[in-house]
Structure formats: structure tokens, C-alpha cells
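Colleague: So, here come the structures, one by one.
Taken together, the values in this text are just the output of simple stated rules run on the coordinates, not laboratory data. Remember, it's a predicted structure, so these values are computed and weren't measured experimentally. Cβ atoms are built from the backbone, for glycine too; each structure is taken alone.
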Structure I
Amino acid sequence: MSPLLRTSHRDLDPAAVAAAKGDQTVAVCLPARDEEATVGTIVEAIRRDLCDAVPVIDELVVVDDHSDDATAEVARAAGARVVDARSTLAEHTGPGKGAALWRSLHETTSDIVVWVDADITEFSSHFVTALVGTLVANPEVSFVKGAYDRPLEEGEGGGRVTELVARPVLAMLFPDLTEVAQPLAGEYGGRRSLLERLPFVQGYGVDIALLIDAHRAGTGIAEVDLGVRHHRNRTIGQLAPMAAEVMRAALVRAGVDVGDEPLTLRRPGLPPLRVAHDELPPVVDLPSYRRSG
């Protein structure tokens, strides 16, 4: 892997990004499941700052991933186009973060696609301009990950799954990627010409899988400083399935035979939990896919 390009665009002027992107189009997509409390604020900020004030964004999409709350209604009222995961490509896959990202790629046509998690609090649209700005300023880069500081109450460095699972497994299996500060960051993006040719893990393993696959494709990878990120914390019990999916996605990409059957996660005092590892094909292989241009 060529040296990781590190940039800091947290104060990048949206007008400069709009001018630099030229004829390139940009889609911002949010995977969201039961995020009515935060998704509206995020969508409003992006629409206000990067659609209405300055034309940085051409598509603003929220994928409602089988929510039981008012996520879809809130996102639509805030100005996003909402894609219903229950009815979009339902013949291929069900719920899951990776499946939501995959659907958003299928349902957009922009040259650059950026993803933002829908549970961020104190959101700022500079997250988007930093990611997009890195791509338009560096033609050799096709994949960009966000890096950020975490509030003290959440601990230093990455999150618990990052530090206890993702970073050790990368050190063992993909040591070139250990310099990535936030391998599980949900704020990242890339050029459609790369993303449309990558498989997508259906669940939470998608973040590390796309990073590894972009690395294996030999593409230029950048990391951009986003400043400070706040989001909803999950309990250790809630993080265990995520950790299993992250580890399994990395092992599969290292050629380790983990079998085709779902993992059964057994924990004292809790019912067994089945953790599947399903991979979705590159969207370019789908007859229904519309390429950019």
C-alpha cells in the first residue's frame, strides 16, 4: 500500500469544494435504523449548508433500514429522499448496515458517494465537505476515511470494538492498514468507479471490509481529520455481535475458512445469538443498476 494520505479539511470552505468538484456530482447517503432523534438534524444541516447555500451536494438520500420509529418521516420532512429498504432490492437481501449502504449506491448515480452515520449528535456539515474536499483535491485518491477525536467519556482513540477487535485483527492480517486511525468510522466515501466494483458485507462488517477491499484493489486511500465526533454509545452486550461481524469480515478477506453457516454467539445468561456473514455482489453486476454518466 502506498503511504496513507492524511489531510485536514475541517475548516474547508464549501464554496471552494463546489468550485473544485467541477462537473463531478456528489451523493451523501445515511443508513438509518430507528434514528428519528438525530437523522432530521443531520439532514437539515447538510441540505441547508451544502444544497441550498452552496451547491456541493447533488443527491441527499436516507436509507430507512427497517425502522420501527418515524425515521423515514423525519428524514423526508428534513429534505432527504428516502429509500425504503423493505421494498428496495428486497429480493436480494434484508436489513443490515452494509445492505443499506449497498442500496444507497444502487439508488444514486453521482460520481462521488459519501456516507454519514445517522446517530451523530452535534453534527456539522464540515464532515461532508472534508470527505468530498479530500477526493476532489486528490485525483489519485479513490477512498477516504474520516478520523476524529472522541469525547473523554468515551475513551481515547477509537471505540471499544476498534481497539479490542479491529486494530488487533488488522495488525495480524493487514498490517499496512494499522495506521488508519478509525477503521470502523461510519464517515467515509469514494469514487463510484471503485465502489460499484466492490462487494458489500451485509451487516456491521461492511466498514472494515470496504477499507480492506479498497486497499487490496490498489487504490489511493486517504484519511481526513474531522475534528470531534459525538454519537450514541452502545452497551458491551450490544457491541458483541458487531465485534463478531467485524472479525469475521476481516478473516474472510484474509482467506481464513470460517465456514458458510452463521456464527452462534453464546453468552452466559443471554439467549444464543446467530451472527451471519452474508456478502452482496458488486452493484455493477446487477441488471437494474444505473451507472453514473
Structure II
Amino acid sequence: MTLRDRALVVDGGAALEENLEQGLAVVPQRIGVGDGEFVDDGRTESYQEFYRLLRGGAVTLTATPSAGAYLDAFRRCDAGTILCLTIPERWSGMHSTASLAADMLAAQEGRRRVTVIDTGTAVAGFSLIARCAACLSASMAISDDWEDAVRTACSQVRVYGALATLTYVARSGRVPSLLAGISNTLRVRPVFKLVEGGRTGRVALTRTPGGAIRQLERAAVEDLGSGPLWLMVFHADAPDEAAELARSLTGAVDAVRCESLPLSPMFGAHTGPGTIGFAALPWPGGAPPD
């Protein structure tokens, strides 16, 4: 059980390990991989095996965690205030499922402890919001102020990425298979952005990893302004390219903190191996730098 007055609940897509003593509970994500199953509980050291299977041609199937899984996570949190973060409702049933579990817990306990927040973002943006929420929880005295600060961060976060292929996005039904085939034949790497509400847009098309990194750096300089930033560089089994991107970004913008993490299989199943990118958030003044 937690030893805090508030707690944070996320799913495995946040790439955070559960730590109840620090007020963090994780709802595992179950992903079908070929004839087996991969459980994403936020432990990033297991991600490499997932991408090995994906590169080997394994077909994946993602699913929304059950209301019972969310309810179990809420019950593991002995805290009066719980914030549960989800990716956009337009992309997944997780927000409605988590909300149902929050209602179930309130009916059982006769009080409401859980607030479910649609972060409006995904990929590393979701990971960054989760880390920001955890930092702000430790530094803000009033729970309502904590919730307000997290919602503000959700409205400010931006995500940019570059796909190595459109094959996996096409499998998800988000782009036509014919378009994906043409793009792959031409060896084009689409560079995209993700803004509030889960909306996506094209930034550029490039042919090489170096070109993708240059386009991502350009987007950071043009879109994010000169203020201090918290950056989260991500990669789907492409650590060398991610390291190069991190060096490029920290030389181009005012990064108070720049972290790097492997992309959760929950997202990597749709973007495919080789994806790189970053999430950015204006530095929250109350968050500790380390």
C-alpha cells in the first residue's frame, strides 16, 4: 500500500515501473504477439525482446485493459486522491474503461478517490506527462493544485516522431495499405507531430535517418520557442539514432532535462521498429531537475 496522501495510476504505455511506496501503480498492457502474449508492465528492459519478435514478422494485437485491472490498481493505492492518466479516448477505450472502474470503486467505498484524465497525447508524450505528474505530486502541497498542473501540462505537451516504415501504421488501419506500400518502395520516412487531442500532422518526408533527425531538430527550433524545456527522446529499437537525436536537440534548444527511453510495445506495435522522436514540455517550475 502507498504511504502517501495521493497516488498516480498509469498503464504500461507510460514505461514506468510500479512503486507503491512512491504512490505509483501500473495497469499492465497485454499484447498478443504471434501465438504468445507480451505483458507490458512498464519494465523497459523487456522491450528489446518484443521488438526482436516484431522484426521477425510476428503479428501483434493490442487490447484495452479490463475495468477489473484498473480497479485492482486503484485498490493498491491507499491514498485519498488518485489521478489516473490515459491516452486519448478517440484512440482507445482505456479512458472509458478507467472511468468505469473509478465509478465502481466510488460505489463500493461510498466516496470518490479517483479522477481519470484524458492526457490528449500518446507515445512519449504520455510517458512525459506521467513523469511530470509524479514530480509535481512530490512538490505540490494541495491536491487540487496538483490536478490543475497536470491538466495544464497535458495541454502543453508536444510530440514529434519519424517512422522507419508505414507498414505497421497501415496494419492499424490509420493509413491505406497501398499508400504504405508506395512509401516503403520509395524508402520514405514520414516525420509527424502529435498535438492536443490526439491529432496528428505531417512535418516532412525524408529518406535517411540523418534527414529525419535534422527535420525533428528543425521542428523543435521552429515550434517550441526559446523557453526551458523538458525533453523525452524515444525510440523503437533504435538506440543509436535516439542518442544522435538527443545530442542534436540539446544543442538546439534550452533543455533543462533530456531523457531517453525505449518506446512502449503498446505504441511500438503500431509505429513499428526504427521509429524515433521526442516529446517536449515547458519546464514546470515546481518540478525538481533531478
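Colleague: Kindly point out which one of I, II the value -8500 was derived from, the read-out being helix-only ellipticity at 222 nm (-39500 (n - 2.57) for each DSSP H run of 4 or more, over all residues; to 500). If you can, show how the numbers build up before the last one.
Modeller: Numbers: I: -8500; II: -12000.
The value was obtained from structure I.
Colleague: With distance in nm of label points 7 Å out along Cα→Cβ at positions 96 and 208 derived from the coordinates and found to be 1.5, which of I, II does the value describe? Can you show the working numbers first?
Modeller: Values: I: 1.5; II: 4.7.
Source structure for this number: I.
Colleague: Computing mean count of other Cβ atoms within 10 Å over residues 32-39 for each of I, II, which one ends up highest? Kindly include the intermediate steps, with their values, before the conclusion.
Modeller: On the way: I: 21.8; II: 13.6.
When mean count of other Cβ atoms within 10 Å over residues 32-39 is computed for each of I, II, structure I gives the biggest number.
Colleague: For structures I, II, calculate relative contact order in percent (Cα under 8 Å, 6 or more apart) and state which one comes out highest. Can you show the working numbers first?
Modeller: Working: I: 23; II: 19.
Of structures I, II, the maximum of relative contact order in percent (Cα under 8 Å, 6 or more apart) occurs in I.
Colleague: I have 24, 16, 10 for semi-axes √(5λ) of the Cα gyration tensor in Å, for residues 136-199 alone, calculated from one of the structures I, II. Which structure is it?
Modeller: Numbers: I: 24, 16, 10; II: 38, 11, 9.
Derived from the structure labelled I.
Colleague: With Rg/Rh (Cα atoms, Kirkwood Rh) derived from the coordinates and found to be 0.93, which of I, II does the value describe? Let's see the in-between values first.
Modeller: Details: I: 0.93; II: 0.97.
It was calculated from structure I.
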